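The structures come next, written out as structure tokens.
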Structure I
Amino acid sequence: MSAVRIGWDIGGAHVKAARVIDGQVSGVVQVACPLWQGLDRLDAAVAEVLSVLGEAPQHAITMTGEMTDLFASRADGVAGIAQRMRTRLRGDIALYAGRAGWAAVESAHAHADDIASANWLATAAWIATRLPQALLADIGSTTSDLIVIDGGVATASRTDADRLISGELVYAGVVRTPLMALASAIEFRGRRHRLMAEYFATSADVWRLLGELPDHADQYPAADGGAKTPEACARRLARMIGRDLDEGSMDDWRALAAAFANAQLGALVDACRGLPGMRTLAADAPVVCAGAGRFVAARLARALGRPTLALGELLRELAPDCADDATTCAPAVAVALLATDAG
């Protein structure tokens, strides 16, 4: 009988899932899930995933959604998500608990510290089974995970707080990040402008205007609820510096977008300087590029002077028909493969 499993990555803004059959990734899907609006949003997202991937007798789950303000604490969030998934899924469920291994739904609250926001560790742990040394750069819609692999996952970090301190977690993604989080001031036409601390534009506007953001990567409304055309993106960027669209050409606004892109890249480069294990990482160890923003990870590799390796290349034999989607949804794929290897 074939071993069939779905790996789940339950985030605060998206649900990602991968179907694995006998160690081969047969399908990957990502759906929007504004979890902060209620657990019914998770219900809808799970139903949508299952309508695409089908049911499975086994499930492996990792999560970051426990951080949303829907829950009073991370432990409550872990337990709440686990119990909700129990009601939505048929078959056996294993919760990824990082270095502690796997946990049952019934013990989710007791193992919350290990389960909470461990999706990055699943990805890094799987890559460590394929490469002796690497720097994982998983650039998502909201955050960036920067993890050194050196004979294993080279960090003692367990929590988001640990990783915010170490630089392994940077709250800068390619879709949902408010631009005021990337810089306090930006240059436009040779003059430094302090930014308006308003939710006028996001990183999606930057990367879309630069022509690098795939349409399918952005599943949320724009900051103003408006269109996602180049002109609309430019209009939102202009507001960040107190200007209107007609105060510059499209080339001007693309130059402003490039300045924001450089600010985001600079934050990632700065974070890499102090990463646990970075100083002993061989110069030729590649940057493994993953996530919806893997094109930013490739920029990071160039800035660090390191070779680039798309996660899809490592997954090519295991996911021949969906390596690109698997790269975007790396933790869901990784947790499914780890669970398969664990038996």
Structure II
Amino acid sequence: MKLFKFSILAVLAIAAYLLLWPVPVEPQAWQAPKDPGYIGPFAQNNKLANLDTLSLDGQQGPEDFALSPDGTIATATHSGSIMRLKPSHEGFTPWVNTGGRPLGIEFDHMGNLIVADAVKGLLSISKNGQITVLSAQVNNSKIVYADDVDVAQNGMLYFTDATTKFAAQDYGGTLAASLLEILEHAGNGRLLAYDPRSKETRVLLKGLHFTNGVAVSHDQRSVLINETGSYRVLRYWLTGPKAEQVEVLIDNLPGFPDNIARAPSGGYWLGFASPRSKTLDDLASSPFLRKIVQRLPRFMRPVAKDYGHVIKINENGQVIMDLQDPSGEYPFTTGVLETSDALYISSLTAKSVGRKPIN
């Protein structure tokens, strides 16, 4: 009898925990588009398999790349270290450390490295390694999760604040914070612009679901933004008859889009951190159940699958190249840097940089 009573109490305690325990998310109902899977332009292939790898000197998580005019490649790592690969070298070496988590990076026209740091905000690192905070707030609100940045020809800096709610330093790092934002799907992300002349930051778009990669278009008339939580790429018009309007460039992607970058050969490279989760899609319209999922032990929650995948799209959002590695040997493929002789593949978690020679 005592064992029976104990079992009943245990069941009630577990039920109360799953139903009532406070969690940091307030999930919003939405309708996830039906995942078509790896068909059509995304038909499964092995074109990204067997990458060459370049040493990171003990670092990990080369999230993004920037290419300087002299051919030096910079990358940002999990420890906060900015690493550099000199021309003709075969490994990255440390340069400076931001003291935060640098994510998107890009060189400006004066040779400074502009950094979207998830902890520090928008930074500029001079050629001699001096770090300056360009922007840490906008309209009296903190920039919580600076994610990616691009530099326009006129010097304007466009960058994303992936979430205004889940700070990486408060929720277990950038990956953990991103999962909370995506699970909640409340539209806490925004697109920002920083003017280096006036030193002012403006909000261009808000209400986005984990705003991630950003790239100024080749013609400089618009900005492309990866909306990771909604599996799509948006175009925000800067000039012309559609100025300040936003439209969907490509929708219903098969994975979580991370970085996006202009390709020197035309078009844009896009990386997928992982494939979509059927569990998350099925629960999209059920905020109550998504809260219960967040209360489960970590090992019981949906997890990202290691799957290498990058694509190239044209100005109309059509897929013109698709490279995959279903084995996930090089995981969390966040994006691509295209040079004259190779594609460099970035990753949120890898302990090396992937490289695919261009034939």
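Each reported figure results from applying straightforward, stated rules to the coordinates on display, with no laboratory input. This one's a predicted model, so the numbers in the text were calculated from it and none came from an experiment. Cβ atoms are built from the backbone, for glycine too; each structure is taken alone.
Things to note:
- Which entry (I, II) yields the derived value -11000 for helix-only ellipticity at 222 nm (-39500 (n - 2.57) for each DSSP H run of 4 or more, over all residues; to 500): I
- With FRET efficiency 1/(1 + (r/R0)^6) of positions 175 and 263 (r between Cβ atoms, R0 = 30 Å, to 0.05) derived as 1.00, matching label from I, II: I
- Taking mean count of other Cβ atoms within 10 Å over residues 119-126 as the criterion, the highest value among I, II goes to I.
- For 27.4 (mean count of other Cβ atoms within 10 Å over residues 143-150, calculated) the corresponding structure among I, II: II
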